[in-house]
1. So relative contact order in percent (Cα under 8 Å, 6 or more apart), computed for just one structure, reads 41; which one of 1, 2, 3 is that?
2. Kindly point out which one of 1, 2, 3 the value 29, 25, 17 was derived from, the read-out being semi-axes √(5λ) of the Cα gyration tensor in Å.
Structure 1
Amino acid sequence: MVSKFKADLGLLSVTLFWGTTFIFSKIVLTDVPLNSYLFLRLSLAAVAMILYALRFRRDWNIRVFKHGAILGTLLYLSYFLQMWGIRETSASNAGFITGLSVVLVPVFGFLFFKIKTALPTWISVVLAIIGLLLLSGANPFLWNNGDLKVLACAFVFAFHIIYTGRYSRIHNVYVLTAAELSVVAFFAFWAYLPASGTFTRISLKNWGIILYLALFGTVFTYLMQTSMQRFTTVTRTAIIFAMEPVFAALFAYLVAGETLTAKGWLGGGLIVLSMVIAEFPWKTILRKT
């Protein structure tokens, strides 16, 4: 049994690796078309996960594949809607609106599954949203069609977090993650087909980055998410995932020399504070007082 704190640390490691994917994806996409990149990254991830899941053939059944298909469909839809919307809006708006899943998770959790959220956690949610707004520099009062598509992505991703929490408790996480990534790779393959081409022009450096993104940015992250969500709440998961743009900004600075404004640093600090509040042992303190 993993403690909530250790589970949250595991989920924090997910956001750290996700944070690296932005700058490395940007490097690869200067040389590789988007659909080809997604197909390579996701298919390599699916193959690696399937090979590992072969060790648990006794846990293969129709139910785990059905639930894996649901998670995979939600995950691919979130990818698709975000990419579709980001073409018609700014990266800052897309980052902030995607982060709205932080507040959508507890709302949907209560409306659809009667999952209650404590007051300190709601305070963390509000701080995370303000932090995301400052970090991204988005304008929350100007919305266009692209913003609405990215908002749909946030809705879908919120359900992905909720259902991952539910399904991970009843299945072998390796088999469930293999089924999920297989479905995502299947959709990526059909998106790739119309513009299919040769991969011989991809440089050795970019092949190395794609392999890293497949194994660490995809296999590790979604396996860790599925494994650790069994031991924590969906709302804490959403708050922790708000750290993704903080790590993205950090690695953009380390790798590409991109800098943050003072407002961005303040936003990142508020997101970290939201995590501290979410992790603070309020119940233990209140019992002693």
Structure 2
Amino acid sequence: MTGPDTKNVQTYTSGPLRLVICKRDPVPAKAMPSNESWTLLLPGSPIRVCTGEDTEEGVIPRGSLALLMPGFGHSFKRHHPDTPFGFTALQMDGPFPEPLVSVLQHPPRKWQEASYAVLRSQSLKQLFGIFTQEIANPDGLQLMTRELFLILLGAELTRLCEKEDRARFPYRLSRSTLQVVLDHMEAHLGAPNSVPEMAKLARCTPDHFIRLFREATSTTPHQYLIERRLQRAVQLLSDGERPLDVAESLGFYDASAFTRAFKRRFNVPPSKYAQEAYDRQFKKN
């Protein structure tokens, strides 16, 4: 661990973490966020965030915790010309423990497009405050304390990411949301399973849900449902169920629709498959 270096700027390093405390602008180059690091930033006054060729991205309000994405070349300006600013920043280079590594590898698109995100989480802000005090402690920082912070940080960022995923227009279905939809379909194979109903579970519009489902599974909700029904039909026919009963229990429009779908998928009508399954079972006994 390294300690403070100047009166206006203090830096502390512990493993993959570097704490920078800048009391007042202008900010020296060594105190700016690294282009390769994820940075948690807590300003003492409003800060204008810029990237690249002095392109303004937005304002981080006073006392708001923000996460800056790597690779954007962030710089800061005063929000009001007569109001100087300072900040506390924690730069994180990795390696990171789970679940933090997964969150940082797949942040919400909204965060990436803006180059930073204001994290509206009081518990995360409190965690940041406690940890930055610990890392600046002259007695040093325990490895266990650092790892615990990174794990808790990952858990809270995961919660915030899932909240973004549940927005009206998510850019992808999270694994947990997709599993909820698939479990619902599996439990209601014989029911209509309307797209609006499944879109409601995913918290997006029906049209958007169809696109997201296709991106996640490489098929449409209707095609997926038919495939699962046909796989269940194979099991039921093998167990001795009559084709007509199977068609009715699995929600097919009628026996003819079931026969056409089954034959298209397995190259044999369900009645013949049921007979062959019966013959195999009879020979076995």
Structure 3
Amino acid sequence: MYRNLLVSIPTERSPQPVIDGAISLATSCRAQLDAVSIGYESSSMPLVAEGGAAVAAIFEVEREKALERAHAALALFEAEAKRAGLVHSSRAISALQGEAAAILGATARLYDLTIVAQPEYAQDTFDNTLAQEIMFQSGGPVLFMPYTFKGTFDPRRVGICWDGSRLAARAVRDAMPLLEQAEAITIITINAESSVPADASAAHLVRYLSRLGLPTGIDRLKTERANIQSSILSLASDESLDLLVMGGYGHSRLQETVFGGVTREMLESMTVPTLMSH
């Protein structure tokens, strides 16, 4: 089971969904939960005639405002973590956007799992980009909580998006602490005959998970590439899945397999918590 969890608390969007998910998971795992919240400083400042001292004063005001936003977001987390009786810590940071991504990416490398908020692309905020950067830079699994999420995260029914790739296999291993607690696991394949290597087929994955005593079945889907994301989410709804597990693919089309093209679409419209590994 996960013992050390990190949660990224957004400062420019509602932090409640990610707080709810992180606290309920930490409670069930009896894990240490550390929270980091970054207030973003502006990288563009107006030109002033007074010189360096005036510019420095403007930067300091901007830094203080950014820290205030971070502390305000963490206050919500602190209140609920204390109420839940969790062993926890919190850290407020003020940083430029590029620095923020580097800080959180490096921090997440020493945690079993990082919990972040689903990007909400309708809002123009670096909080959206930061969540993805953590996945790309951390070297570990990232759990995205939908911005519609409420209540307790209790993944009893899990779907694994399987294309036989290295990233899909990495995601399965990274999700193992959750898979071991699941009551039902559904392996989801898309056009498997043409996309999944024979030596890493869904049947082979079933055999592997069965050796661990995990209840596993296969749902084979056939659909056009443009409909992959909607087909997965439709199945997740029909099967009442509590969690999706999948590889988190980057932007290089040369590295993408059947699920690669739907990573952004899943981040945009996910309706259930989704664990991704890059």
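Any read-out appearing in this document is the output of simple, stated calculations on the displayed coordinates, not a laboratory observation. Given the structure is predicted, the values throughout are model-derived calculations rather than measurements.
1. That value comes from structure 1.
2. It was calculated from structure 1.
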